[in-house]
Structure 1
Amino acid sequence: MPNGILLLDKPRGLSSNRALQTVRRALGARKAGHVGTLDPLATGMLPICLDEATKIIALIEGGRKAYAFGISLGTRTATGDAEGAVVETQPVPVSTPQQIEAVLSGFRGEQQQVPPMYSALKRDGEPLYRLARAGIEVERAPRRVVLYRLELRAQLPDRLVLECECSKGTYVRVLAEDIAAVLGTCGHVDELRRLWVEPFAATTMLTLEATLADPSQALRSLLPADQAVLALPPLAFAEREVQALQQGQAVSGAAAGTLPAGVSAQVAATGTVAMPAALRVRLYRLSGEFLGLGEIVGGQVLPRRLFVT
């Protein structure tokens with residue numbers, strides 16, 4: 001099975017699911033999942049996890065993401081992007097770079113954001129975008145998001161180009177509309193590119209064209225699944241403990257060949273690990289083979305998401 005992560009540079013005009021299924025078939029994977037959703041308008045990094053690597057999608061989804069995007073000022077669309085019909089027009093006031101910076105500074109940090117109607121969020125099992133297409137608008141609860149970075153890259157009379165680094169759940173389309181509103185006009189996203197998904201900020205992407213042209217090379221380009229969770233401390237076990245973990249049994253933290261920083265001394269002295277709460281860890285054979293994820297609870301290592309090896 002082609003276990004691993006493909007960092008796809010999704011082309012414009014293709015839905016995330018369509019891109020996913022195209023890659024899955026080309027590489028012969030039985031199952032696949034993508035990290036986050038990019039609208040057909042958007043391009044850029046779409047991590048695709050194949051087969052056993054799908055078990056760590058939730059961990060990657062919670063990370064930061066970075067985008068470059070353009071805001072077309074003076075027109076608002078039904079969808080918040082260039083694919084929707086224009087529903088409002090307003091004059092665009094003249095703004096200096098200093099005035100724009102003052103506006104952007106108000107968006108940095110933690111804030112509450114109301115999700116758009118054109119989104120995959122569900123109400124009573126129905127995706128909001130389907131309700132929106134039927135002309136139905138429902139109330140949406142605001143959600144906490146964080147903008148770690150928001151910078152102006154270029155300014156034209158009726159267009160801004162910006163770059164942001166944000167938390168999970170941030171809708172750039174909503175951000176663009178909100179920025180335009182504070183500037184005294186309306187706006188929509190006319191271009192959107194996801195630059196990276198944590199922890200792959202400095203990792204090269206592979207185009208869909210290159211993936212389809214040479215699937216064997218694409219397979220060799222797959223990142224090992226544990227590259228997505230290197231922030232978690234590693235534990236390595238001999239074969240007896242590995243077999244116990246694979247059977248769903250807990251094993252002693254004292255049996256680990258490698259322990260998280262600050263824990264080794266406790267194990268050496270007491271044979272137990274006193275943790276105030278569960279600590280998620282990476283699990284390996286002593287040979288270095290990645291087994292999956294576990295948790296340390298009360299000195300015991302419990303298997304949580306193990307790979308089929």
Structure 2
Amino acid sequence: MQKIVVENKAECKLITYSPAFTLVPTYECFNRCSYCNFRTAPYQDLWLTLDKAREILISLEGKGVTEILILSGEVHPHSKRRRDWFNLIYDLGELALSMGFFPHSNVGWLTYEEMSLLKVVNVSMGLMLEQLTPKLLDTVHRHAPTKIPELRLQQLQWAGELKIPFTTGVLLGIGELPEDRVNSLRAIALIHKKYKHIQEVILQPYAKGSQEDYLGENFSQKEMLKTLEIAREILPDDITIQVPPNLINDEKMLLKCLELGARDLGGIVPKDEVNPNYDHQNVEELKEILLKNGWQLKPRLPVYPQYYDQTF
């Protein structure tokens with residue numbers, strides 16, 4: 001495995017990111033969220049093979065990539081192909097580990113047993129809480145059975161019971177009200193208070209893509225800053241707040257996010273699979289912008305330092 005460098009945060013105003021690459025086992029998904037720019041219909045996608053994945057990983061060696069984000073559409077829990085789907089995800093994690101990378105799987109809702117098994121081949125895992133309000137089940141999540149709020153909360157709880165360093169987050173601007181955002185953030189804080197396993201929370205603003213059916217407007221900058229301010233008040237200090245820089249493509253806006261408490265920019269990848277219409281800025285250019293304004297951009301692993309002892 002690659003050497004772990006622990007930064008001394010007292011020396012500078014530090015903002016982190018993960019040098020990452022995304023492997024997609026399959027784009028097919030039985031959920032149909034109306035804002036999705038990722039999915040294809042079931043049986044309409046060729047799954048990634050291990051041989052192809054190995055070729056990709058070999059091409060990444062020596063290029064500074066540490067995180068392999070395994071990001072997948074969901075095969076129905078009762079599908080006869082579910083086991084093959086899960087085995088592929090497990091094998092991709094095992095392959096990445098064997099080649100010196102650090103896998104982080106975010107593949108949708110999993111059973112407790114599936115989470116327990118994937119823990120063995122991942123240094124961390126993730127699942128967006130999105131929003132807890134059940135009214136979204138009548139709108140953007142009408143055709144998304146695993147977006148039931150209780151299932152998302154259950155996933156966070158199981159991650160805590162299994163001691164999995166976990167990333168979660170909220171989607172902003174998909175039809176929820178400001179009080180819904182508060183309730184979602186409070187639920188995350190409450191679960192973390194019990195298990196101490198949530199390493200970061202992503203505040204992901206809705207940004208319109210070219211493949212979706214949703215007719216909403218991009219989440220406003222004013223609401224984004226207000227939500228960030230509230231999130232920093234609600235979430236414990238040991239949870240890092242992450243904002244995706246490619247969805248906040250205004251330099252002044254990004255700096256305001258940092259001033260309000262965001263401390264991580266997430267995985268900066270060649271292609272944002274979830275938001276394919278929004279490319280990431282060049283890392284070196286981003287470093288220069290931040291440095292001019294008193295911030296030092298540093299790479300990190302997909303598992304945070306406070307969890308090293310239980311991971312390595």
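When FRET efficiency 1/(1 + (r/R0)^6) of positions 157 and 221 (r between Cβ atoms, R0 = 41 Å, to 0.05) is calculated for each of the structures 1, 2, which structure yields the highest value?
Comparing 1, 2, the top value of FRET efficiency 1/(1 + (r/R0)^6) of positions 157 and 221 (r between Cβ atoms, R0 = 41 Å, to 0.05) belongs to 2.
So Cα extents along the principal axes in Å, computed for just one structure, reads 53, 46, 39; which one of 1, 2 is that?
Of the structures listed, the value fits 2.
For Cα Rg over 2.2 N^0.38 Å, for residues 85-180 alone, which of the structures 1, 2 scores highest?
Looking at the calculated values, the largest one is 1.
Mean count of other Cβ atoms within 10 Å over residues 13-20 was computed and gave 16.2; which structure, 1, 2, did it come from?
1
For which of the structures 1, 2 does the calculation of distance in nm of label points 7 Å out along Cα→Cβ at positions 61 and 293 return 1.1?
Label of the originating structure: 1.
If you work out relative contact order in percent (Cα under 8 Å, 6 or more apart) for 1, 2, which one comes out largest?
When relative contact order in percent (Cα under 8 Å, 6 or more apart) is computed for each of 1, 2, structure 2 gives the biggest number.
Out of 1, 2, which structure matches 44, 36, 31 when Cα extents along the principal axes in Å, for residues 77-252 alone is calculated?
Label of the source structure: 2.
Matching task: -10000 is the computed value of helix-only ellipticity at 222 nm (-39500 (n - 2.57) for each DSSP H run of 4 or more, over all residues; to 500). Pick the structure from 1, 2.
Computed on structure 2.
Taken together, the values in this text are just the output of simple stated rules run on the coordinates, not laboratory data. Owing to the predicted nature of the structure, the values given are computational and were not obtained by experimental measurement. Cβ atoms are built from the backbone, for glycine too; each structure is taken alone.
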